[in-house]
Structure I
Amino acid sequence: MPDLKLTLVVACALIDTDNRVLLAQRPPGKTLAGLWEFPGGKLEPGERPEASLIRELDEELGITVREACLAPLTFASHAYETFHLLMPLYICRRWEGQVVAREGQQLAWVRPNKLRDYPMPPADIPLLPHLIDLLM
């Protein structure tokens, strides 16, 4: 199998005071449209994962997250057809501001035992047991 381009993406499981996790639906026109995922995105060149996540959460959801409130939980390593995805997943329980869908995406606050009811990209699925174990 030829080496695929490595794409580094960072994601966050935002957990509210009711122990629910925020999922965002990929909008029409994007790759994997309609699937649910953890908020986050691609790193800019030279950007640290935490800085990228703070920027993405502000852009996508309008919230301010401090680096000290981000805790790494696990990561995904998944070969898609045209690239290989490496995605650390952080958890965050504290942020400032109200979560708002700034990019027209659908959002859902989901109880841990319902996370598997949402269709997700293949790279996200192996992250669920780690998150569910943490929250149950």
Structure II
Amino acid sequence: MKLTLVVACALIDTDNRVLIAQRPQGKQLAGLWEFPGGKLEPGERPEAALIRELHEELGVVTQETCLAPLTFASHAYDDFHLLMPLYICRRWEGVVASKEGQALAWVRANKLRDYPMPPADIPLIPHLIDLLM
């Protein structure tokens, strides 16, 4: 089974809310909510990929020193296995905006389960609740 490495980030605002984005129509798992991030380019480090993805998807700039690893997800989908480290980020420059047409929501950690998520994202929720509640 193919192993796919993606990286995700829980952006946390000053009100301790977490940013989630809705997968756009036409993509796999469209309509589900997820933490921002994406696939690594060949030879790219997870932190560098996350900094790039946050800029491309949300128009914000952050530094590696602002990213703190929290946990990771390991999930077997039908045709591949996903490994996804989740980082926390509380400091960035710029205003969060949807650059790829995706819906965005700032959500309290204990309300994340109200949003349908891909199976790999769901086990990350308790770690955010422990951190933020």
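A short reminder: the numbers here are calculations on the coordinates, not readings from a lab. Bear in mind the structure is a predicted one, so any value in this text is a computation, not a measurement. Cβ atoms are built from the backbone, for glycine too; each structure is taken alone.
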Quiz item: Which structure, out of I, II, was mean count of other Cβ atoms within 10 Å over residues 45-52 calculated from, if the result is 18.2?
Solution: II
Quiz item: If distance in nm of label points 7 Å out along Cα→Cβ at positions 77 and 101 is computed to be 3.5, which of I, II is the source?
Solution: I
Quiz item: 12.6 is what came out when mean count of other Cβ atoms within 10 Å over residues 29-36 was calculated for one structure; which of I, II is it?
Solution: I
Quiz item: In terms of mean count of other Cβ atoms within 10 Å over residues 5-12, which of structures I, II is highest?
Solution: II
